[in-house]
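Multiple structures are listed underneath, in structure tokens.
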Structure I
Amino acid sequence: MKAENWKKELEMLANQEKAKILSGFFKTGKGQYGEGDIFIGITVPQNREVAKKYCDAPLDDIKELLYSPIHEFRFSALATLVLQYKKCKEEEKRKVLVDFYLANTSHVNNWDLVDLSCPYILGEYLLNRSHEILFKLSESTNLWEQRIAIVTTLTFIRNGSFDTTLSLSEKYLTHKHDLIHKATGWMLREIGKKDTTVLKRFLDRHAAHMPRTALRYSIEKLPLNERNYYMSRKSST
């Protein structure tokens, strides 16, 4: 079974000191967003190299790693799934991969896992299809599914389509979690890279009541005077 060899290869790269650093960076302490997540200390480049070796792994093996409590195993599973999707040209097989992804979002459960996977699987698949599933995900009680909804739109933005991002960004204006504020601001910033006018139109309507983190992220690429202007419009309440 490929999964066992795959795990062993990853385990050989474990580094206790890096694991401690990663555990802190990804907030695995009690009450934090990554509570209980287990790291063994594998770098992203190392993990991607291993994932390449298993790019033809069956979905059962990918699922076995995806359901692991070890973060780097889940990362490797998703990196492999992305590689399979990029490689696949058959629509029927692509749908199988997308359905697998959507059926297992409960294990895409940290921000790096979301950002690694959703634009390159779900985003690519939905590019010329209905985006309704993203609005359903945005209604989820699961923080990571809510993040999947907005980060998936990165693919649409890169292809010049902004409407879904803008709609979800408006919806998330009242969201309570900083990780959603960061993701929303990031997507708005990406819109600004493609069309500053669209970004400014959104900011003109919403800057005064946007979460500060989302606002700060969204204006990072604007000239200093414009950044100062939009930050000055931030409500004090």
Structure II
Amino acid sequence: MLRYIVLNAFIGLFSVIMCIWALIIPIFGGSGRAVHFRCAVPWSKVILRVCGIHVTVRGLENVSPEVPRIYMCNHQSFFDIWTILAFLPVDFKFILKQELMKIPLLGPAMTQAGYIGIERKDPRKAVKSIALAAKRIKDGASVLIFPEGTRSVDGRLQSFKRGGFNLAVKSGCHIVPMAIDGSHRIATKGSLRIRKGSYSFQIGEPISLSGYGKRDIPRLMDKVHQAIGEKLS
């Protein structure tokens, strides 16, 4: 009881400090890349260490940091965000719910990092956000998407939302399937309790979009779903 209260208090306070740091970096000429590597990455590594989390990482040979790609990962816990930030050596931009961009301090900090909010309830705004993400990719940025759209309660892989695959087809860049296996045991959905433990983070081989068009999106979704599912126990 006392442990998770202390840990949540630390995470909250430390996050506020790092959000402020993210807002200071651009004042001295730092870019979104600087915010990512000087703020988001150390923020994540410290939290994982303090919480007593060990992550086994596999598949780093499948990463090409300078090549724009769409990284897709399953979503079991809020620790997934820190895991990907800490161990994926790429300057990527999260695509996330627009509501998160409205959180005081956190929202402006994510804006400085170049993250992209999607207004899921407004199709017109969602289309504009997808177009912005596609432009970021064409300009050389990678993006990170949780294709399930929300965290899994029991760790099982859920069905995928179509939006991220529309972006993939529009941009034409490779999809890199990734799997986090076991983080739901560290912090389950709907609970603030944080347990010590370990889990795995595996990065799969890039999937080429050559030959895929809008009509092929269901087939592409199945292929990525299978690629991620195969990496889960």
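Given a value of 2.5 for distance in nm of label points 7 Å out along Cα→Cβ at positions 45 and 93, point me to the structure among I, II it was derived from. This figure was derived from II.
Figure out for me which of the structures I, II the number 26 belongs to, where relative contact order in percent (Cα under 8 Å, 6 or more apart) was derived from the coordinates. Corresponding structure: II. When log10 I(q)/I(0) by the Debye sum over Cα atoms at q = 0.17 Å⁻¹ is computed for each of I, II, the one that comes out at -1.38 is II. So mean projected area of the Cα convex hull in nm², for residues 5-68 alone, computed for just one structure, reads 4.7; which one of I, II is that? It was calculated from structure I. Matching task: 83 is the computed value of volume of the Cα convex hull per residue in Å³, for residues 101-188 alone. Pick the structure from I, II. Structure of origin is I. Which of I, II yields -12000 for helix-only ellipticity at 222 nm (-39500 (n - 2.57) for each DSSP H run of 4 or more, over all residues; to 500), as computed? Derived from the structure labelled II.
Every number here is computed from the coordinates shown, using simple stated rules; none is lab data. Owing to the predicted nature of the structure, the values given are computational and were not obtained by experimental measurement. Cβ atoms are built from the backbone, for glycine too; each structure is taken alone.
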